[in-house]
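*Asks:* The data blocks that follow each hold one structure.
Just so it is clear, none of the values below were taken in a lab; they were calculated from the coordinates. Here the structure is a predicted model, which is why all the values come from computation and not from measurement. Cβ atoms are built from the backbone, for glycine too; each structure is taken alone.
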Structure I
Amino acid sequence: MNSTHIIIIFAVSFIILLIIAFWARSRRKEAIPSQRAYLEALKALVAGEDKIAFQRFKQVVTEDTNNLDAYLKLGDLFRKKGQLDKALQVHNELTLRYGLSDEVRVEILKSLAEDYIEAKDWDKGVSTLNDILRLDHHNLWAKRKLLTCYEELSSWDEATKLREELSRDKQEKERNYPVLALYKVFQGNELASKEEYHKARLAYKEALNYDEKCVPAYLYLGEAYTADRRPEDAITYWRKLLEMVPQAGYLIFDRLEETLFEIGSYSEMAEIYDRILKDNPKDIKALQALAVISEKKGRRDQARESYKRILEIDPNYLPAKLNLIKICQETGQLEKAKTDLEELSFKLGKRGESFNCSKCGHKSEIPLWKCPTCKEWNSFNI
């Protein structure tokens, strides 16, 4: 090889090295803006400046398609903005990437599961959460989210198993018993809706095995017995409710009165109310019911005294005021009835039984065992 060849080889090599150096330098220059944008996006996210974070993450993924975390967080922000289709598209595309570690795949699946849950696509949520658990068997986050999905799907058997699994010690298990009881109640309600009353009663009784003070279990047990024309058995369980949870007894007063009337034992209701009031003289619902019975028997003076007792306990209790006005009308005290009625007319618009969630304040005109807004169990303090 002569000197000319050697010079040519060195020259070519030098040029190649220059090209490589120039390319590497240009890549570094390109990377600097994307790295800076990524850091700015993270800072904005922490500061709650979602709009800035969104813009920066979009810039990052345009400049650096390998930044999976930027894609992940961009998808999360799409979800937060209510653009669920775009969130799902971003997160689903990430799952198709090759060479993902289990740890990274779990993070992607977590965001995807959140998308499905936000979209109320509970079945796909279950599927995605189970994918996480196949990669990480002890992932508590996935198990808790899966429990939510099972509850929304009314998959009570699966929910029961998972809630029991999540109970880490005896105390936590005992705290979960009232919720497990409600699972059985809801199972019973599904069976009762199909007129399978015997199976429904078995479910309600299982609920009482979890929680002997489960109000809806007693309530619906009685209804399932009356549906099968077994009024005496219904009365037995409703009486049991009055014994176990007397403060919730008003929920079955009307049912109990009607059923006792049907079997010719209506007179027992007054005795039942008297027993309740002996234990709790300030039970307004029992006083009201007893006063109504007194009226039906023509004992207006006795009814009037009961209504007055109610208003001493709660001066704004409208049913008592209304019934006192009615008694005034019936006994010829028309001027007093007129005055009281005018005063009452300002408040009548607010009348109505109200059940309020102690966690989020959701109001309902009927008793609920799970809040439809915040999803809390037993939050209506019934």
Structure II
Amino acid sequence: MKILYVTAVAIEYNSSANIRNMALISELVVRGHEVALLSVEPQRDAFRWEATADFPSLYRYEIPLKEVHAHASIKKEDSSLSFKIKCLVGKLFRKFAIYDTRITYAKDAGAIQLCERYDALISSSDPKSSHPIAEEVIKANRDKIGCWIQYWGDPFASDINLTASIKARKAHREEARLLTLADRVVYTSPVTLRAMQKTYALPDGKAFFVPTPYVKPRIYPGTDHQGYHSLLYTGNYRKDRDILPLYNAVVGKENVRLSIIGDSDSELPERDNITIAKRVPVAQLSKLEEDADVLICLLNKQGTQIPGKAFHYAATNRPILMLYEQSSGQIVDFFKKTGRYVLVPNKKDAIEKTLDRLDTICQKTWAPYEPYSSKHAANTFVDIIKTCL
């Protein structure tokens, strides 16, 4: 099977979405399928460029990078002031637009001429601009695409990051339009799938749930506790993802060390047993993960979305504490069935009680959860594609 995989940003950019993309692409290739990539031309001095993906043999289509975009993007060598200014500009853009800045490349995508026919085109978000980019590629190459699979990491109108009501209405109309164009739609949350089927009256057999795949199992050696247990939280945390109950529960706990790694819209002070740092490269993150006794997953305050870390962590042999909100009932029910997570209400007292049980939790044998493997995801995607050929 020949597959064209479309992402607005190059696969080498460090993001949760690209971890998911790399896992699926790698397994499709391993299983003998021909995969070509299409994205905006990569910018190798970009802040999130890491070149962690290794797909030298895959054919690539690239939309030329705009000079204005190259200058405005956040780069590794940017000064602190430049970094803050560019972040502010990006924030202002997102305040008024429903798409990310790469939506400006959608029209340019229409100039791409595919050199062969593909059984399926998979457009993967985030960024959500991947889908209109794919739309323009299909318009210009109608006879060279068998079917269009839209792969949504997050929904559109109900995205927790889309707060303004006027934006939500625009996003709802655009989401409805895009879903109409797709032959098949894949979501990474079973709760999102049910919500989208209800909201947009999607016909039976059009939309599916596929768990976010991990690249490969990660079996780490036992850790030296040295009188305490080390906890690791990685990922963004902000108003929609409340880390304060965890932070407050750990403060003063002599038997616990917590590392919080990720970007935030608020600043938390470090404590004697709490280390806080910004986003780090994947290689460094893997080492932190290996050194941790327990991995922390924090569910969103609202919405149907599931953080990618919930699935990525399941590739390890470390216990996972999943902190959930009162509104997360359906998501909690889903993960409870796996037996792979320690589910804890995101409240200070509940977390404290769980921290007191860390010896027991860490003594239990944990293993990678195979249903979230890339093998499972690739097989499911191939089966989905076959239904529309």
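*Asks:* For FRET efficiency 1/(1 + (r/R0)^6) of positions 100 and 260 (r between Cβ atoms, R0 = 30 Å, to 0.05), which of I, II scores largest? Please list the in-between numbers first.
*Replies:* Numbers: I: 0.00; II: 0.70.
If we compare FRET efficiency 1/(1 + (r/R0)^6) of positions 100 and 260 (r between Cβ atoms, R0 = 30 Å, to 0.05) over I, II, the biggest value is for II.
*Asks:* Okay, moving on. As an exercise: mean count of other Cβ atoms within 10 Å over residues 124-131, calculated from one structure in I, II, equals 24.6. Which structure is it?
*Replies:* Source structure for this number: II.
*Asks:* So semi-axes √(5λ) of the Cα gyration tensor in Å, computed for just one structure, reads 70, 27, 14; which one of I, II is that?
*Replies:* Structure I accounts for this read-out.
*Asks:* Ranked on relative contact order in percent (Cα under 8 Å, 6 or more apart), which label among I, II comes first with the largest value?
*Replies:* By relative contact order in percent (Cα under 8 Å, 6 or more apart), the leading structure of I, II is II.
*Asks:* If helix-only ellipticity at 222 nm (-39500 (n - 2.57) for each DSSP H run of 4 or more, over all residues; to 500) computes to -24000, which of I, II did it come from?
*Replies:* Clearly, the read-out refers to I.
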